[in-house]
Structure 1
């Protein structure tokens, strides 16, 4: 680590190295953006700004730009098909990386494709871009117009957020997953409380890469500007053995100073649920055990990874679901690995419906919408009224372990009895 960065947090370190000078919270800086991406939910405005407002038909991106067709994929309406067509054409004509129907959800596919590395600054036209902070990057959600500026100029401005340290102690007990850590933090901080702040995590050795992505993903639910995990042996091994890449180390300086430090004792966490209608309405699963559900959804950019499908299959193996259970892998790579491991076979035999990689029911797009009066337990990240269908439906959020146990009984169930 450079001497002048010894007192820098990861946020300050990444941004200082990016702009070529020391920065501190509150500074307004122009940063070089290493990756910009949008999906079929946000790309329409991106395309409108480029073509209608600026008047460009062709341009040369000044950084890595990626389009992901993931929210309504495959197209469920003529309107969504038209959006996909416009994205394909713009990508083809302007050297934009296109990840078409079936490739998977943007926040999952980007790291799988090596588009993000430690030290990168990432602008994503989606609030859950914070997911990529699991890879030691400064990844932040931006509006479509800001994404366009970064595409055309390769840079944009931002205000350096104030870092908050979250230190993990102990290890998770049986039946507790990364989603429970994420829900704990959302319940602790409350929705919208971290505006202008970045979350930095310490002592993450016991937490898998999949779980780290779940935790950084849900940092968006407290409105954090970014959520950054340090580069450690697990992350280096991910890049080395999964992607064949050697990457830089990003860790906080030994004298890094934080606005606040929060200790999370992992061994004291229980399986949790977020009850409707707010994501920060977090309780122990035992408080809602027995509530009947009409649908269980295991998937999304929060919990559609291999680890998530694996624990669901472990719980469902040899059992049958009592309610409709929809399972959607977050990417084609996850799907293929789950197939080769026999996970998909177990899920299908248990009575689950396994869909292609897509956001689908998470955003109330397709493949599992809720009717009036119906209740779902979902592994996704939001549960406001109407999120997954009718405005009078209800959504509980929980881990894949809790979701699988709930599917077996048709009512909210503590997963620890199945592990």
Structure 2
């Protein structure tokens, strides 16, 4: 079967991009390797210009526009990272860029896109709404439409990552790649199948937006109904007409990861490798941590940290949520005598147990406690799960009956 691009297309793209992009580092993931018993590496595209791999495909496309097309400008729909890639590529080539982004696109990505000189139009609830509006504007104004993933030059540009991986890790045996529309994994797969034919390539989608498995079964792109995931960079409801056949031909397996698994993966990378990644960038790590991708003992494996453009407030919430799941935060409800010194004795007991009070809520009539008692809710920072249990046990010896709270209490 003839595919949309070849190794030669990717090598040509590399020549176009040579003085434009960073050859991003391949970083050993020491903690993940120790946990899983393999030699795992991160291809740190989160350190790329504009914070993701998207500059590769965007610049490779814009660089080949005709003078007439450059004069009219380009337009692109984006959930965020493609926006910044196109905006930067347009800035570098002196071309006007209009970017259509969903209304709920992360503010960090909207602001960054505008700073790169692009005009941002906010429209629709998701990526597919942005696509439809961008096509209308392209017809009205004569802009050249730049697809985020379903274009040969875009796919070839993203495929240059595969060339860099093959050079950095010639014994690479398993590669895990996040999938949105499929441009990234398609380009990488074409490059690596030619250079490392025995490699195992596994794609990852967020369970909240995973159209690729169903599309592969159907034999053609099929849209999923919703796109609800923290991994907004891969929240694409329908894979591409060009990318799906490449995935079908060259990718060994596609798995999905849950939101909790993505949250823990973001935190794992930040805490252990000191690299900031967004939800999409952590999807491959999530697949390995959760056991969705199993590695053989000692094998050389890698995943692409495809983006690092995460809103600071969201990152803070993710890290806090992860710390609760890791047993670093302990939520307790108990009661104290409703008289002077009652609350102080509880707080002192917490300190004696080696925990730190992060937050405290003190209530009387709101809770069903005797009239001479007051209810207290505590958020404590502890070292780990073993320490959390030790704190609970210690408080019991001091006369406090504690009810533990935490994840899963609130309906969503």
Inset, instruction - Compute FRET efficiency 1/(1 + (r/R0)^6) of positions 245 and 357 (r between Cβ atoms, R0 = 35 Å, to 0.05) for each of 1, 2 and report the one that scores greatest. - result: 1
Inset, instruction - Out of 1, 2, choose the structure whose coordinates give Cα Rg over 2.2 N^0.38 Å equal to 1.14 when calculated. - result: 2
Legend entry - Among 1, 2, which structure scores highest (criterion: distance in nm of label points 7 Å out along Cα→Cβ at positions 53 and 317): 1
Legend entry - Answer label among 1, 2 for the case where helix-only ellipticity at 222 nm (-39500 (n - 2.57) for each DSSP H run of 4 or more, over all residues; to 500), calculated from the coordinates, equals -13000: 2
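Values in this text are rule-based calculations from the coordinates and carry no lab data. Since the structure is predicted, the reported quantities are computational estimates derived from the model, not experimental observations. Cβ atoms are built from the backbone, for glycine too; each structure is taken alone.
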